[in-house]
Structure 1
Amino acid sequence: MHKLIRRSAVQGAQALILALALAGSGPASAGSKPPYEYYVVGNPADASPAQLPREPSVLLMGGGPDVDAAFPWMITRGGGGDFVVIRARGTDAYNPYIYAMGGVDSVETLIIPSIEAANDPFVIDRINKAEALFIAGGDQSDYINYWKGTGVEQALQGLIARNVPIGGTSAGLAVMGQFDFAAFNGSAYSDDALANPYYKRMTLDRTFLTAPGLGYVITEAHLDTRDRMGRLVAFMARIVQDGWSGMARGIGVDVETALAVEGSSVTRLGTGSAYFLQSTGLPQVCQPRTPLTYRNLGVQRLSGNGRFDLQNWRGYNDATTNYTLSAESGILYSTQPGGSIY
């Protein structure tokens, strides 16, 4: 959910937006209801912004109240134009929020709640014409069930190939890495994941979207408020144990925190921390109905204004606090003073 905007200038902008807003569906045959919902504020025509030289740009947001500074960052890197938000459920609440920040020709929301909607030519066309795209929060199992293998996924891959900025928050963040927690059976909790890394809610996927720079990576949102460090370690253990990769990396992001990635360089935005985890070979014990033992995973916590490099997987200029985590018979231990895992 985004923060409420209270400033009078923004209220005036929202009044203008209300006058300009075009809400409803895109083209459909007479008398039929399209399988998607479409909402737009600003100019509904396709924009033609100046094409600026740019590296791949990715925005990783940890959920909770949105980080205001993250959206102008995406807008700037996209050169303005049409900012598209996609989701499987919810409303068009992002439209006035982002449009009021300025610098865009339009903000569009597509609600894509089915495979049929994800293959609709209008939906695919609007995504293809985006100058920046943001995947909202929700339920990542919807995104994988409805969008994987469809025209939507193909369009998203096309944006990535053209270096169009792409971002996501919460469930949107969860589907950005090479590996995803799919949540097919609902959410998983750290205690349960450490006690049994194969219990029924530990459902993983490796065939959906991969954002630039996130090979070998599984992402995790709401890390601090929902105590998800344990399940992130368990996810990484499963990836390696199941032979999906000889190496696994994890990126956990706190709420009210975003990572702005340009090329391989990461800058932290917001108030919380981000955690970059690295696997160390095979787990010592990773079996069904057995507590996890996985020792000496490297952790780098980014809390300040320094830079982290995804390609070299390290912080620079003392940007990170470094320590190791170990799961020992289902209990997580840290080498930090006091034993904190965060």
Structure 2
Amino acid sequence: MFSSASKVKGQGVESAYEELISLLKTHFPDEFEVRINQYSRAEISHYHTIDPQFYLSTFMPGRGRKIGYVHFLPETIEGSLKIPQPFRSIFYKYIIAFYKRMDHIVVVNPTFIPKLAAYGIPEDKVSYIPNFVHKSEFYEMTDEKKQQVRQQLGIPSQKFMILGIGQVQERKGVKDFIKLAQHNPNVQFVWAGGFSFGRMTDGYTELKKVVDNPPANLRFTGIVDRSELVNYYNAADLFLLPSYNELFPMSVLEAFSCGTPVLLRDLDLYHAIIAGDYAPAADVSEMQQQIERLLNDPSALKQLHRKSIEASEKYSEAHLANIWHGFYMRQAREG
């Protein structure tokens, strides 16, 4: 395994990487020998991030079958990082060059397969394996425990709480989250996440002003340790992710696993993986309509709760363990 994802806290790449490492160590401790960021000979080299030193290592002997994990494409970086030209074009070309060095590619959303093909990567070299989360880490608490967590977080017991999670950046739709907080002064809004990439974050200057001086009913927590996120999901009445672009957000799977009702900007790429599992909204106006509906109709909120529980079963750890096992065994044979 090759990854530097843990160096930048509060981002989904790190979460997906840690989940996979944990899965392999839990389910196949005697079958797979997993080494991390070591350049000794291996049957499989799985690259989770696209660091230059990892790219150079692909030219070294003994790398075995080279697997690339696609967490982003050039178009999905727009709205995340502010990279001036000509460096942006150079970086985007490097991303694709890295993927082309791989013997096989793994995507977390099947809609990326034709997009990679458009970059010249054959579809038969790409496999779709969805993200997953551990139920032992993200689970639904009892009502009593939820109230205790709310008290710890300083959320009034009867106040409707809407949670957003992720980096504070343009792509995540944080500005719409702020607008919704302004439109709903009686609802508590909480955004758990911060500026993982500091001033490089797209929209940093404008967003930093709001983060430092938010509306009275909006709280920005800053980067939260992943082990603490289960408390926020259980404290929330509704999880809202207004992102403009995603692959397969870990935060949505975490919300499902905790039984938290989910409201999402209705992106086309969600239709291939979680259609029917969430409340959809095309824009901030429809998000407002959905919030009003759920505030006034407890039965609709309960139905979304059931959908989250059902969705979490589709992306269970045990199911994905079998998929990863079969994938790695096939790659080892082909290597």
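Bear in mind these aren't lab numbers, they're just calculated from the coordinates by the rules spelled out. All of these numbers come straight from a predicted model, not from anything done at the bench. Cβ atoms are built from the backbone, for glycine too; each structure is taken alone.
Can you tell which of 1, 2 yields 19 when relative contact order in percent (Cα under 8 Å, 6 or more apart) is derived from it? Don't skip to the end; give the middle numbers.
On the way: 1: 15; 2: 19.
Checking each candidate, the match is 2.
To test your reading of the models, identify which of 1, 2 gives 1.9 for distance in nm of label points 7 Å out along Cα→Cβ at positions 161 and 281 when calculated. All intermediate terms of the calculation are to be shown ahead of the outcome.
Numbers: 1: 4.1; 2: 1.9.
Answer for the origin of the read-out: 2.
0.80 is what came out when FRET efficiency 1/(1 + (r/R0)^6) of positions 89 and 257 (r between Cβ atoms, R0 = 30 Å, to 0.05) was calculated for one structure; which of 1, 2 is it?
Working: 1: 0.80; 2: 0.15.
The correct label is 1.
For structures 1, 2, which has the highest computed value of distance in nm of label points 7 Å out along Cα→Cβ at positions 113 and 145? Please list the in-between numbers first.
On the way: 1: 1.3; 2: 3.8.
Greatest value across 1, 2: structure 2.
So distance in nm of label points 7 Å out along Cα→Cβ at positions 41 and 225, computed for just one structure, reads 4.1; which one of 1, 2 is that?
Numbers: 1: 2.2; 2: 4.1.
Computing distance in nm of label points 7 Å out along Cα→Cβ at positions 41 and 225 on every structure in 1, 2 gives 4.1 only for 2.
If mean count of other Cβ atoms within 10 Å over residues 169-176 computes to 22.5, which of 1, 2 did it come from? Write down the numbers at each step before the final one.
Values: 1: 26.2; 2: 22.5.
Structure of origin is 2.
Looking at structures 1, 2, which one was helix-only ellipticity at 222 nm (-39500 (n - 2.57) for each DSSP H run of 4 or more, over all residues; to 500) calculated from, given that it came out as -6500?
Details: 1: -6500; 2: -13000.
For helix-only ellipticity at 222 nm (-39500 (n - 2.57) for each DSSP H run of 4 or more, over all residues; to 500), the value -6500 is produced by structure 1.
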